[in-house]
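Please treat every number below as a calculation from the coordinates, not as lab data. Everything numeric in this text was worked out from a predicted model, so none of it was measured. Cβ atoms are built from the backbone, for glycine too; each structure is taken alone.
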Structure 1
Amino acid sequence: MLSVTVIGAGRIGQIHAANLAARAAETGDVRLAGICDAMPEAAEQLAGRLGAPVITLDEALEGRSSNAVLIASPTDTHSDFIERAARAGKAVFCEKPVDMSADRIEGVLEVVETARVPLFIGFNRRFDPNFASLRARINEGRIGDVELVTILSRDPSPPPISYIERSGGLFRDMMIHDFDMARFLLGEEPVEVHAVGSSLVNPEIGKAGDVDTAAVMLKTASGKICQISNSRRATYGYDQRIEVHGSLGLLRAGNQHETTVELATGAGFTADPVQNFFLERYARAYRLQLDAFVACARGEAPPSPDGFDGLKAQRLADAATLAAQSGQPIRL
């Protein structure tokens with residue numbers, strides 16, 4: 001049986017731990033082996049709710065109570081925790097990013113390769129049923145050759161300035177999901193990055209050295225183009241849309257609304273608001289992502305997305321940051 005410890009009892013750790021506990025109750029093929037957090041009260045509260053033990057960090061990463069670890073702790077702990085768990089022979093699921101430094105990520109991947117353990121990176125949007133179906137239809141040739149990908153990703157409101165100050169910037173903490181999705185849909189690696197950014201939502205974000213409104217254009221060696229727009233503010237809810245234009249047609253995945261009910265009157269059509277939070281919008285994606293990790297931890301499938309996907313997304317985020325700061329396109 002796969003026994004998984006969860007490191008991190010914050011917002012995302014709670015989601016993963018609850019999904020693990022639910023799968024354990026439903027199928028009996030996995031076990032939530034314990035909860036670990038730097039704040040004991042948070043670990044105790046989550047563990048108590050899910051009927052799991054609270055364990056130490058050393059036990060989570062290197063102990064014998066589990067053969068897999070799910071890392072949902074702060075970003076600056078990820079690389080060290082991955083290496084320790086890998087050396088202990090554990091399968092590893094890590095939330096993005098592996099590290100803020102691409103060079104450091106390369107070092108982590110060397111450790112993982114030497115240890116011969118699977119490393120699964122938490123780019124959950126690949127598992128959204130709508131986006132996954134869109135990609136499957138691309139692979140089936142429904143729209144011919146992909147020519148232009150458009151990704152729109154806008155949050156309902158900006159995070160606290162305290163988060164902005166340590167996040168690495170919009171391109172690294174927010175748009176990194178879109179960089180992974182761009183690679184997922186283009187089918188080729190981008191080789192050129194153009195980027196612009198502004199602080200339009202909150203001047204304090206600009207004072208902290210970041211942007212809150214940004215657009216990026218990626219180009220592959222064969223000429224395929226992806227355009228990405230991000231904003232820290234969307235007054236109408238959590239905006240997540242993708243459009244892929246090809247030689248034979250177009251595929252589009254729209255927003256998820258609270259309901260599918262529409263009202264039609266003489267004034268026009270109205271619909272319920274779009275879902276307002278990423279935990280709602282991607283609830284099913286998180287469950288499907290866990291299923292994929294369980295399969296790779298058992299050796300039934302390779303990890304996808306893996307550490308190299310994490311590295312490539314980080315390099316795109318770094319290039320976009322530099323392009324926005326310099327005003328010049330960056331060649332990869």
Structure 2
Amino acid sequence: MNHRRLGRTGLKVSEIGLGTMTFAGQCDEATSHQILDTATERGVTLIDTADVYPIPPAPETSGRTEEVIGRWLERKGGRDRFVIATKCRLRVGHGPNDQGLSRRHILAACEASLRRLKIEAIDLYQSHMPDPETPIDETLRAFDDLVRTGKVRYVGCSNYASWELALALGTSERARIARYDSVQPRYNLLYREIETDLLPLCRDQGVGVIVYNPLAGGLLSGKHRPDQPPPPGTRFTLGDSGKLYRDRYWQSAQFEAVETLRQVCQKRGLSLATLSVAWVLSHPEISSAIVGASRPEQLIETLAATDLTVDDELRETCESLWWILPRRPASR
């Protein structure tokens with residue numbers, strides 16, 4: 001497993017990170033620990049989570065994924081071998097201040113995550129999505145205080161549009177406070193909106209890019225069929241999150257694109273999942289791609305992406321798909 005520099009920082013992250021939103025939801029604790037073991041034994045050092053996990057998110061279950069990871073870290077030992085990334089912003093309780101990016105919620109959420117993860121410092125603390133009800137300077141000053149006290153080492157954001165990230169970077173520079181050193185957007189062969197504005201901004205400003213959904217919620221595994229409903233228990237069926245993923249990807253044009261790729265991979269003796277992740281990693285702006293699993297064996301094909309070189313023929317096929325997909329309004 002290769003490691004890449006996170007933007008302009010000196011922090012190195014594994015080029016594939018482990019996403020954990022299935023832990024304590026789609027898979028039990030024993031299976032979650034097996035997934036962690038499998039990933040880290042193969043060189044994964046970046047473990048990405050959020051205080052709202054598992055999915056579908058609900059105040060009654062928020063934090064359970066972090067607790068599973070915390071018990072694994074306690075059992076595994078050697079915490080310093082891993083880069084632990086988590087997030088705050090979404091609702092984790094029923095009170096009016098149990099969500100958002102206010103100073104009050106960020107500080108409380110950080111303490112809760114540290115306790116559940118059983119660690120003294122969060123390596124990368126990320127705002128899960130923007131909060132239009134909180135001034136950006138209030139949010140960034142709260143993150144800055146956490147960095148200064150040593151409870152957080154680096155700060156990042158997720159699901160920010162390019163203009164929102166640019167506004168945050170300018171605010172940090174003027175106030176001379178901690179800035180977002182990474183962004184975590186959605187990116188895959190079927191969704192490439194970030195190439196227009198966000199990636200150029202990150203390249204210019206030295207912001208690391210950790211992408212999620214490299215398999216389009218599992219559609220790029222090739223296991224789903226348009227004439228059959230999504231299998232129960234998959235990303236496409238879990239409450240409101242399932243509807244979100246169906247709206248994103250469960251379209252005839254996307255299925256046609258996947259079938260084209262599947263046939264190319266079949267002729268070359270390649271895994272569609274491996275190619276999909278390898279294509280993401282082939283872009284120099286990408287620091288890491290987050291992959292998840294509900295069973296350890298699902299990681300075999302995705303982690304193999306680090307050994308696959310996307311040649312010109314494969315790249316041409318992959319690139320051509322985006323331009324024939326119908327344009328839809330950009331979403332987070």
With Kirkwood radius over Cα pairs in Å, for residues 155-298 alone coming out at 16.6, pick the structure among 1, 2 it was computed from. 2
Thinking of 1, 2, which structure, once mean count of other Cβ atoms within 10 Å over residues 19-26 is computed, gives back 17.8? 1
In terms of distance in nm of label points 7 Å out along Cα→Cβ at positions 75 and 99, which of structures 1, 2 is highest? 2
Assuming 51 is percent of Cα pairs over 26 Å apart as calculated from a single structure, say which of 1, 2 it is. 1
To test your reading of the models, identify which of 1, 2 gives 24.9 for mean count of other Cβ atoms within 10 Å over residues 83-90 when calculated. 2
